[in-house]
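Multiple structures follow.
FYI, it's all coordinate maths here, none of it is from the lab. Predicted model, so just to flag it, every value in this text is computed and none were measured. Cβ atoms are built from the backbone, for glycine too; each structure is taken alone.
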Structure 1
Amino acid sequence: MNSLLTLPSRRSNSARSDGPDLRPQMISPLTQLLRQLASVIERLDDRQYTQKPVGVIESSVGGHVRHCLDHVHALLMAVETGHLDYDHRERGTPVETLRSSAIAAINDLISALEQLPGFVMTRPLSVAVNMSSDAVAVSVLTSVGRELAYALSHTIHHNAIINAMVKTLGAWVPERFGYAPSTIRNMESLKCVR
């Protein structure tokens, strides 16, 4: 992953919205999740980060981290180009094998996310989608805001897998790491009922 991210162009006003600035609601949950992921990575040792398999899971923690960060990186690049392809990514990068590279990449992504201008949330994108392994990808319309929501959900999903892996390795994970917001909300409402 390139540590120098191209930030979205501020010169394009074509997708400006006069509505409320949704950046805090859209970006803050993802940056918080990425910071939480970095705290888990910091507490692992190099062997734990790269171990394969971990229990019944064939991949490494580093592989899941790289996969998540690739998705966020792809989205940030799409803000500039207008086209998103989550499947066009490099595997086996230093993010997958070096904790320091993963943490640096997380910090770069957080910085780039926090610099997104408010008007990009409604900016249209085309996204290439592989509906099966033996078919050509199709292109569908989406928006930056929708894909930020997807990146959050995707990262939560992989954090849940990382949670199980890290616990199997005997290392620390924060409470509710990898839990969806709706699950946490439901857990809180059940506490109030008791």
Structure 2
Amino acid sequence: MKYFSSDLHLGHKSILKFRDIPSTTLEEYNAWVIKRIYDLPAGSDLYLLGDTAWDKGSFIQLLNGKPRGIQLHIIEGNHDRKIKFSNFHGFNHLHQAKTVKDMGHKFFLSHYQCVVWDCSHYNSINLFGHTHKDTPTPEVKGRQLNVNCEFWDYRAVSSERIIELLDGVDNWDYLEVKRRRENESI
């Protein structure tokens, strides 16, 4: 099963001021978030959609805290550019954006919310982060979901839960294509 989260901001000193969390130091925050984000069944794929770690030491802490049997994939966010992920031997799961399949659904993964995305006209799902609880949030239209850890109690969200939440929701461009097809068949 695939799981998704974003915006851990490990190692970001200012994060303690902005988030309502049970940590008083950055070290406590990093350990607390890492423990919660990896609370997954063995064999899971975890996709972190940007703003994962502020510094190299925090990224190493994330890698070292990963339980056996969990595959970690990272979509680069605007704060991740300070880390040279290519310098980490054996870590080659970094992407700008990515489309993955799970449970018969396509998920387009990006740090940023999209207007249209890969296969949105076929009703694929756009998962994103970047937007925090304390920032104005653009209207979410169609099959989109913000997986920022702040909205999910600092835990990753399963593809199963996402599919359940978006059941019965269609993308605007899917509806347009569907309408055109119906008109052509008349």
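A value of 2.8 was derived for distance in nm of label points 7 Å out along Cα→Cβ at positions 31 and 111; which structure in 1, 2 was it taken from?
2
On to the next question. Using relative contact order in percent (Cα under 8 Å, 6 or more apart), single out the structure from 1, 2 with the greatest value. Mind showing how you got there, number by number?
Values: 1: 28; 2: 23.
Structure 1 comes out on top.
For helix-only ellipticity at 222 nm (-39500 (n - 2.57) for each DSSP H run of 4 or more, over all residues; to 500), the calculated result is -17500, so let me know which of 1, 2 that is.
Of the options listed, only 1 reproduces it.
Quick check: 38, 32, 24 is what I get for Cα extents along the principal axes in Å, for residues 39-150 alone, calculated from one of 1, 2. Which structure matches?
This value belongs to structure 2.
When FRET efficiency 1/(1 + (r/R0)^6) of positions 119 and 167 (r between Cβ atoms, R0 = 41 Å, to 0.05) is calculated, the result is 1.00; to which of the structures 1, 2 does this value belong?
Clearly, the read-out refers to 2.
Assign the value 64, 35, 28, calculated as Cα extents along the principal axes in Å, to the correct structure from 1, 2.
Value 64, 35, 28 for Cα extents along the principal axes in Å corresponds to 2 out of 1, 2.
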